[in-house]
Structure P
Amino acid sequence: MAFTNFTVEEGKPLPLGASLTAKGVNFSLFSRHALSITLVLFESAAADAARQEITLDYRKNRTGDVWHCFIPGLSAGYCYLYRADGAFEPEKGMRFNRNRALIDPYAKALSGVSDWDFGGAIAYDPRDAQKDLSLNATDNIYSSPRCVIVDNSFDWRGDRPLNYPLRHSVIYETHVRGLSEGSSSGVEHPGTYLGVIEKIPHLKEIGITSVEFLPIHEFYENELSAINPRTGERLKNYWGYSTVAFFAPKGSYAFNQGTGAQVDEFKTMVRELHRAGIEVILDVVFNHTAEGNELGPTFSFRGLDNQIYYILGENKRYYQNYSGCGNTVNCNNPVMRGMIIDCLNYWVVEMHVDGFRFDLGSILGRDQKGRLMENAPMLEKIAEEPVLRHTKIIAEAWDAGGAYQVGWFPGRWAEWNDRFRDDVRKYWRGDSGTVRDMATRLSGSSDLYLRDGRKPFHSINFFACHDGFTLKDLVSYNYKHNEENGEGNRDGSDNNISYNYGFEGPSLNPVIESVRQQQMKNFIATLMISQGTPMLLGGDEFARTQRGCNNAYCQDNDISWYDWGLKSQNCGLFRFAKEMIAFRLRHQAFMRPEFYTGREGSYNAPPDITWFDELGEALDWERKDTGFALFMDGAKADILADRDDNDFYIMFNSGVAECRFTLMAPPAGKVWFRAVDTALPSPDDIRPPDEQESLQGALDYLVHGRSLVILLSNPPAGLHALRASVP
């Protein structure tokens with residue numbers, strides 16, 4: 001059966017993609033080197049749906065490098081693919097094969113991805129000894145996912161991106177599926193965008209401002225062939241760092257599996273998060289695609305214009321692999337730059353997201369031969385794009401090709417600060433000689449960001465993220481335990497800077513578990529009082545564990561899914577995390593817009609920050625002890641708003657033994673109140689403002705081993721702590 005009732009008109013070259021209008025659909029596709037482009041229309045997403053193949057006339061349906069046509073009467077819900085014909089000369093970088101069904105790079109939704117036969121997209125003949133040098137003549141048009149024509153209309157009910165300032169943000173990194181998929185989640189729509197909505201009360205309760213989702217761009221979860229040696233089950237691509245289509249939200253994360261329904265469900269999730277005052281940040285993977293190396297499948301970019309979309313080697317048969325995943329996207333080719341900007345603009349304008357975290361962001365700074373550029377056009381374009389001006393842009397400032405650029409991304413770029421992660425872990429593990437580095441991280445990492453007008457909030461501070469140990473595992477394991485990944489425990493980092501405190505893994509010893517609980521509180525408190533933008537790994541607020549797995553990319557199971565029973569089991573830790581986030585957001589002193597100067601203020605006012613040893617003397621930065629204290633002057637803590645805050649005296653002791661600290665005299669007319677002591681049991685470990693204990697008359701304070709104490713100043717008659725409203 002074939003379509004017979006659709007006519008073909010000339011159409012327009014812009015915008016790229018399939019654009020729905022009241023009269024039909026305009027199709028537009030870039031391919032510079034194709035000799036022929038065929039549009040394949042499907043009546044529906046059904047496997048046996050009728051189709052119509054339309055070979056575009058290069059004289060009427062091509063403008064420059066863009067192929068286009070208009071189909072009157074076509075509406076949302078129809079599906080389409082492309083074929084591209086041209087030279088198949090792999091050594092010259094040309095890999096056209098008209099037998100391969102090709103996904104539109106601008107497709108707004110895909111159908112059939114989860115049931116895809118990925119192997120059927122292989123463009124070479126696997127029986128040939130030369131493999132990718134031989135053309136596969138098998139037609140895979142019916143075994144490929146299909147692009148869906150989407151109606152972008154949606155009742156946003158007045159919603160707009162929230163765009164909180166970075167310095168007023170607390171980011172919560174999580175996985176859409178993992179957040180609610182577990183049997184303990186108690187939701188009606190587990191593992192979906194709607195499941196996230198059902199977990200909004202928890203997100204509101206903990207007090208974060210922004211959710212950062214692991215990749216939700218369409219990817220193929222069944223691309224892995226490895227087997228879990230314990231269960232015998234096939235492993236899956238759980239994290240999603242293997243993009244198939246950059247404009248399309250992941251279809252399997254939608255509860256409604258109707259054609260294209262994932263678009264509306266994603267929008268619904270964003271709208272409801274915004275109604276709750278929570279931003280949405282997307283982890284985006286523009287550094288590589290799921291097409292992999294020369295032996296990988298051909299389903300989109302490779303078959304449309306291989307040498308434009310990818311960085312190729314001297315022998316153009318092979319791909320430069322700065323991503324560690326087989327290929328590298330040619331980000332600074334003008335065509336690819338344009339596509340990336342179009343994509344980011346789409347997610348902001350049509351999908352209302354508030355920001356992006358760029359995986360392996362250093363690849364965005366490589367030129368078309370893979371060399372790192374000093375002033376990369378792609379990085380500058382993202383930072384200066386008018387539509388994105390108030391959108392958060394966060395870089396993972398390294399790649400798998402050896403680039404490490406933490407502190408060097410230009411302009412308004414923020415960065416994941418792995419130096420914060422490592423130095424804070426070393427300090428709380430009790431490593432000798434770590435005080436200087438710890439102090440640098442607490443005060444905003446000026447060694448990295450005090451240049452070119454950058455600010456403390458450009459440092460995204462974290463002690464744990466999806467890649468590595470969870471907080472609970474950080475204090476429970478000395479070694480990684482990735483045996484269930486099927487790689488002989490060879491994958492994942494060996495440099496975890498962790499400590500198990502006497503027993504590897506879960507322990508029934510109450511002394512060991514008490515130390516672990518205290519250390520988890522130390523990490524959370526340190527994160528929330530450090531200058532910079534804090535990011536908390538989802539589940540760390542109630543001690544989520546991955547059983548020692550530090551590379552759970554393939555574990556779509558209870559290793560990765562949240563165990564919500566831990567929230568009540570570890571209610572003291574959860575309360576501490578919640579109160580610590582609220583403590584940060586109440587006090588502008590921890591969200592300063594500028595770096596500390598260390599200089600004395602006017603009229604004999606104290607410096608904005610002063611460092612002490614436990615005797616109350618000036619800190620000797622060369623000493624190897626692990627105890628130190630700092631005084632923070634709250635005057636003009638927010639110079640932009642001309643607002644003051646409390647003064648703070650904070651004491652750190654990462655050693656095993658307790659230490660008595662001499663207290664600095666409080667400011668005139670004030671006394672010290674204890675706000676936080678991580679060595680105390682809940683609820684005394686952190687007290688709300690009206691319950692903080694006065695230390696009037698105290699000259700010293702006993703700081704227990706492996707603990708942190710926060711004092712703040714207030715008039716002795718009662719607490720009058722300055723409160724900063726959350727934006």
Structure Q
Amino acid sequence: MKKVENRYFSRELSWVEFNARVLDEARQPSVPLLERLRFITIVSSNFDEFFMVRVAALKAQCARDPDVRDGSGLCPREQLELLSARVHELVSIQYECLLGDILPGLAAEGVRYVRPAEYAPHQARFLESFFANDVFPLLTPLRASATGDLPSIGNLRLHAAFLLRPSIGPQTGPLAGFMDAVAGASATATTAATAASERAKEGPGAVSADGTLRGGATPDSMAVVQIPTSIPRVVWLPDEAGERRFTLIDDVVLTFGQRLFPGYAVAESMLFKVTRDADRPIDEDRDGDFIAAIEEVLAARLSALPVRLIATGGCPSILAFLQERMGLDEGDVYPVPGPMDLPTLLELVAIDGLEGLRNPPWKNFWPVDFPEEGPFWDELKRTDLFLHVPYHSWEPVLRFLNDAADDPEVLAIKMTLYRTSGDSPVIRALERAARSGKHVTVFVELKARFDEERNISWAHRLEEVGVIVVYGIARLKVHAKVLLVVRREEDGVRRYVHLSTGNYNDRTARFYSDMSVFTANREIANDATLFFNMISGYSAIVGMKRLAMAPIEIKPRVLSLIDREIEKSSPERPGLIMAKVNSLADYEVIDALYKASRAGVRVMLNVRGVCMLVPGVRGMSENVSVVSVIDRFLEHSRVFWFQNGGAEEAYLSSADWMSRNLDRRVELMFPVLQDSIRKTIAAALGTYFADNVNSHRLKSDGSWTRSRPARDEKAVRAQEALYLAEKRRVELHEKEPRREFIVRRN
């Protein structure tokens with residue numbers, strides 16, 4: 001990343017460097033082959049969202065405020081140029097890895113990708129029959145005119161483009177060939193595959209210097225066809241000698257697509273995908289239905305302004321036509337030398353019989369501190385319970401919620417939902433609770449980007465069974481993760497609370513690393529009740545004793561904790577701050593950490609993604625170190641730890657240290673009150689900072705260096721160490737009978 005002589009790195013460039021670190025995992029020979037493919041697809045998915053949101057926002061800023069500079073000193077145009085150069089570089093590395101390493105590696109393991117130019121005659125016959133019977137009926141060719149509007153080209157939808165010229169002579173070519181294919185003939189299939197291969201080799205040769213096609217055709221003779229998504233993209237060919245072979249549905253459409261255009265021959269063809277602006281705000285002030293406003297935004301995304309064009313190469317006239325019609329600069333175009341729409345290749349990761357090409361399975365353990373049977377109510381009266389997924393199973397959260405739904409003594413359930421899975425057991429439990437007469441209130445955040453449609457569906461479904469559904473807060477996203485259960489007991493009504501750094505999503509909990517706490521602490525329960533009252537209606541904003549809520553309290557509390565660490569730090573006993581976040585991009589927090597560094601406080605940061613702080617600068621941040629861990633699990637927990645002169649304090653939070661989280665979202669930060677849990681969290685943080693296998697360290701010039709153990713140093717892989725530690729704990733617990741003892745919280 002280019003060094004900027006400033007106090008902050010560019011947020012956008014820093015985010016791109018996060019993807020460079022993800023891509024670096026795909027290049028590691030020690031990573032199993034299919035896991036490397038998974039990292040390749042993650043990079044593409046990340047860039048899809050990045051262009052839809054961040055690049056789109058920069059383009060809008062270019063038009064609105066072209067001279068405004070961010071904290072790194074860059075104007076929007078400069079950022080776009082640097083981003084384009086770096087992303088082009090990373091895409092090149094991505095395809096070098098895919099085509100030069102991963103696909104050949106899969107072929108060596110008996111899973112071979114067959115390109116159109118490599119189709120054997122019997123494969124071409126199989127594919128032409130498949131095209132005629134399964135694909136052709138789904139395709140709709142649309143004319144792309146040089147003078148009219150482009151046909152509908154949906155956001156992130158894969159398309160094929162065909163440049164056509166009139167056939168000479170009677171129609172005995174494409175149409176007759178297609179009829180033969182339907183009847184089972186085979187000769188035209190081999191001819192079509194060979195012709196497609198020759199056209200690919202021809203490339204620019206079909207176009208004259210003036211941009212018109214040889215044979216008199218013009219750019220008007222072009223058609224666009226959307227690749228169908230209703231059938232799998234990976235097309236498996238008949239097995240041969242124990243080897244599994246596949247091609248892609250888009251290859252099939254390109255090869256046999258000329259059958260769509262009787263009377264024309266295909267001069268050029270290519271695949272392309274458009275990324276459109278998804279940064280359109282929701283009109284939250286308009287009168288009428290809020291859900292309708294969101295649905296309008298969802299519909300608008302499909303046809304919003306293009307911000308990126310990805311295309312297979314070799315067809316300059318089509319590419320130039322699309323670029324010009326979409327109003328894109330040269331830097332917005334990303335030609336690729338291989339398969340497009342890489343996220344859909346995840347299908348390959350799940351194929352049977354290749355267990356040796358995946359990570360060995362790591363079990364999600366039932367945590368030994370939790371009751372193995374029955375509800376948690378009695379245990380929570382004695383002690384708090386700590387969950388660290390995916391090393392721990394997420395099942396305790398589901399049991400807690402299911403017990404609440406089914407327990408006749410439970411009076412009410414309140415919770416927030418930001419993102420959840422497609423067939424969510426959380427939703428089913430809430431429905432069951434409402435049907436049984438419990439008072440159920442759910443805060444569904446409809447503005448959770450790219451999950452809006454799913455959340456609208458959940459909201460309607462919950463409302464139908466009597467759940468009180470609150471649709472977030474105007475101009476703020478409710479990003480807090482909290483579940484409150486109100487239960488009638490012999491000594492009165494008691495409240496139980498679950499607070500988490502991650503979403504109530506049973507699927508992502510299998511590979512997202514998050515921390516959460518179950519508690520019956522009365523002060524926290526009272527704060528949770530106040531929180532729900534504040535976000536549900538007209539309750540005044542009131543201070544809470546244990547919990548801190550953004551956008552009111554979290555940032556001031558964090559700044560205060562940093563200042564306290566400075567005050568208690570001395571040369572004899574320097575202060576220590578450890579923080580684990582997904583992103584660090586708030587100027588006030590960064591400045592406070594610089595201040596702490598100058599005061600001699602040691603600041604250890606574990607930042608998964610964006611980091612705008614510049615570490616290791618003399619007189620500013622020489623006591624600050626930044627590491628990033630990229631491994632098989634997505635690091636998602638937010639943890640803040642302060643030495644506090646020996647009276648250590650730890651906090652968990654739904655909020656990253658970003659302005660959007662601290663100033664424009666409803667978030668929660670909560671203290672870890674129990675000493676044993678605090679020590680467990682401190683040990684986990686220490687493990688992350690000791691990682692010298694899957695960590696990268698940020699340098700003051702903005703570059704990230706992969707850590708390697710020294711010759712005499714023990715290799716530490718944090719996620720593996722955490723997994724093995726939990727595995728040993730469970731094994732020890734199974735060997736020794738459980739001893740009855742009580743752990744009191746502070």
Structure R
Amino acid sequence: MNSSAVSGPRILFRQIRQVMAGTGDAERRLQKIVRLIASNMIAEVCSCYLMRAGDVLELFATEGLKQEAIHHTRLRVGEGLVGDIAAHSRPLNLSDAQSHKQFAYRPETGEEIYHSLMGVPIMRGGRVIGVLVVQNRTMRHYTDEEVEALQTVAMVVAELISSEQMISSKELLDTAGNATTPHRVAGRVLADGLAVGYAILHEPHIIVRRTIAENTGEEVKRLNAAVDRLQDSIDEMLSDTDALFTDESRDIFEAYKMFAHDKSWLKRLADAVDSGLTAEAAIKRVQDDTRARMKKITDPYIRERLSDLDDLANRLFLHLEGTQGVDRQHLTADTVVIARNMGAAELLDYDRVHLKAVVLLEGTRSSHVAIVARALGIPVIGQCAEISDAVEEDDFILVDGENGQVFLRPGDDVIQVFEQSMRHREQRQAKYAALRDKRAISKDEKTITLSMNAGLLIDLDNFQEAGADGIGLFRTELQFMVRSQMPKVDEQTDLYTKVLDKANGRPVIFRTLDVGGDKALPYLQMKEEENPALGWRAIRIGLDRPALLKAQLRAMVRASVGRKLTIMFPMIAEVSEFIEAKSLLMKEIDREEKRNGGKPTEVKVGTMLEVPSIVWQLPHLLKVADFVSVGSNDLLQFYFAVDRGNARVTDRYDMLSSSFMSMLKYIVDECAKTDTPLSICGDVAGRPLEAMALLGLGYRNLSMSLEGVGPVKEMVRSADIGKVQDFLSVLCLSREKSAREQIRAFAKDHGIII
């Protein structure tokens with residue numbers, strides 16, 4: 001076999017297409033394809049291995065090896081030369097394969113007479129779905145042109161293996177790599193709920209509908225024109241004087257520009273088209289190859305460039321197609337969005353009627369997108385990195401936002417069970433709705449206030465339906481984060497006025513701007529910090545940039561003229577910070593009264609308890625604060641020195657540990673001494689088990705997300721809080737790492753619905 005003997009991939013492509021357009025079962029056509037490859041490349045052996053469940057490569061078709069080896073010869077990923085190709089996603093070119101340390105002899109194949117071997121991975125969507133191998137008896141090294149030719153053929157084979165004609169075959173139905181088999185992905189619940197829909201990739205994979213070029217010259221022209229449009233669009237973005245770039249975003253666009261003009265990248269695209277692929281297939285071929293190689297790189301900076309390359313390829317593909325991608329505002333079917341991460345503005349771009357769920361490769365429950373999704377009632381599953389290698393556009397998906405599971409292409413049995421779960425959930429929701437107008441009063445006649453956390457006006461449309469007593473936390477930063485520029489005072493005033501109007505006299509507690517950390521504003525210049533959660537954020541920004549805080553306080557005061565105003569400050573670590581912030585508020589109240597002759601009828605000023613240092617200053621703080629509210633999310637992570645956004649360590653602490661509950665009890669006791677109103681907001685308040693423990697510690701005002709109100713109210717009405725208090729007083733002294741199971745058992749024994 002030699003380079004001149006390769007008759008040309010384009011001829012082979014046409015022959016393969018004729019085979020696929022013909023009749024016969026899928027396995028027989030695959031056998032014809034390997035025969036064509038062997039003939040075209042003058043190889044004595046051509047074999048096709050496909051990935052099966054359990055990372056096993058199975059011989060599916062061969063020309064040259066013994067036919068009885070088909071479906072009997074299997075190699076695990078990493079085993080033998082074929083397994084090595086799959087494990088490293090790279091070609092292997094050997095003149096004497098049998099002398100290689102990875103060689104694994106399979107007597108049923110009869111391959112002992114063949115010496116030289118060239119194999120390439122069959123890839124789809126950046127993952128290996130099989131291996132294509134050619135062999136010859138003579139010891140020789142295949143040329144780079146031959147390797148390139150077989151790689152191109154493997155790409156065509158990948159598309160054909162995954163085509164409807166092939167996957168409808170019973171023989172290929174359970175091939176693990178063909179993106180047609182059922183697949184379950186585990187993640188973490190970021191927003192509760194159950195949903196069914198079809199996958200849309202927020203940054204879509206390139207979908208190639210036509211692989212083989214009819215006219216190579218025309219494909220070259222199409223590719224060059226698309227590259228020109230891509231380069232022009234990126235240059236326009238960088239030169240647009242109205243664009244509000246941060247240093248980071250400008251660096252990203254500069255990287256796009258660098259890649260878009262990279263001669264090596266452009267040459268690889270051109271070479272792929274010259275080999276006989278369409279422009280679309282060439283982009284996908286180069287992207288898959290780049291992704292496979294970069295997955296092996298450990299350097300974090302270089303790995304980060306992978307997302308830049310993916311985005312660049314997708315942009316080029318859209319320019320090639322002359323489209324703007326999916327019309328997010330006008331979806332045509334129930335949709336599940338798959339994304340690495342999303343911002344709130346991006347989530348709000350989607351059609352709210354058809355957007356049913358979001359699945360994130362990353363994400364945390366405290367992320368902005370999760371907060372907004374909970375307000376909209378959209379289930380979100382995060383930390384599903386595995387899904388990127390399994391999902392395809394338009395896959396049918398079930399999202400279990402109760403147990404943190406995503407089912408891709410589920411079978412009928414799974415669908416039936418899921419539909420039953422959805423019916424049960426609807427029944428539970430109906431039960432909670434029946435409690436809407438009932439008070440949260442325990443069996444021993446203790447009244448509990450259940451408030452709702454909010455951040456969008458749409459929350460105010462929902463909270464009355466949920467039966468909440470008020471808004472215990474209104475996150476004002478969401479208005480700032482979904483905008484491209486700082487909202488003006490009048491715009492903020494309009495929002496806060498509408499919030500109070502919609503509350504219709506029920507209590508509303510506004511929290512001042514809490515940004516920084518994982519909540520960045522594109523128009524607020526913030527330097528990168530090693531520990532952003534412990535850095536310049538929340539009240540620290542407000543006090544260092546008093547104009548920003550004063551503008552927000554001014555808007556709140558104006559919205560509250562003639563009404564009660566309740567404000568709390570976030571991230572207070574010292575009493576002096578609270579006094580300084582409160583002073584700014586009082587000055588704005590005086591300013592408004594002098595300006596318009598009006599002011600709020602009543603003003604209550606409080607603070608979040610999120611930093612452990614302020615907890616030990618409570619005797620001093622409670623002399624100047626009208627109320628306090630425990631921010632459980634931050635207090636937990638600072639107390640245990642655990643990053644709640646880091647999946648590797650979030651399971652290393654538990655709110656229901658004896659030590660943390662002891663601190664929560666200390667807060668209750670100190671507030672009781674001065675008769676200071678106390679509440680707790682955050683995730684723990686909305687989970688019935690944890691909420692039961694909070695009641696036992698003495699908390700009587702809980703603020704939670706919308707979905708938590710019904711379940712917690714049901715729990716309260718089934719509990720005897722006096723008995724819970726007696727039980728918790730003992731647990732606080734035990735110094736257990738976690739008392740979760742003891743508390744769960746107590747609830748079960750006493751008929752408390754959790």
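Every number in this text was worked out from the coordinates using simple rules, so none of it is lab data. Please read all numbers here as calculations on a predicted model, not as lab measurements.
For volume of the Cα convex hull per residue in Å³, which of the structures P, Q, R scores highest? Intermediate values should be presented prior to the final figure.
On the way: P: 161; Q: 198; R: 178.
Structure Q comes out on top.
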Identify the structure, out of P, Q, R, from whose coordinates helix-only ellipticity at 222 nm (-39500 (n - 2.57) for each DSSP H run of 4 or more, over all residues; to 500) was calculated to give -5500. P
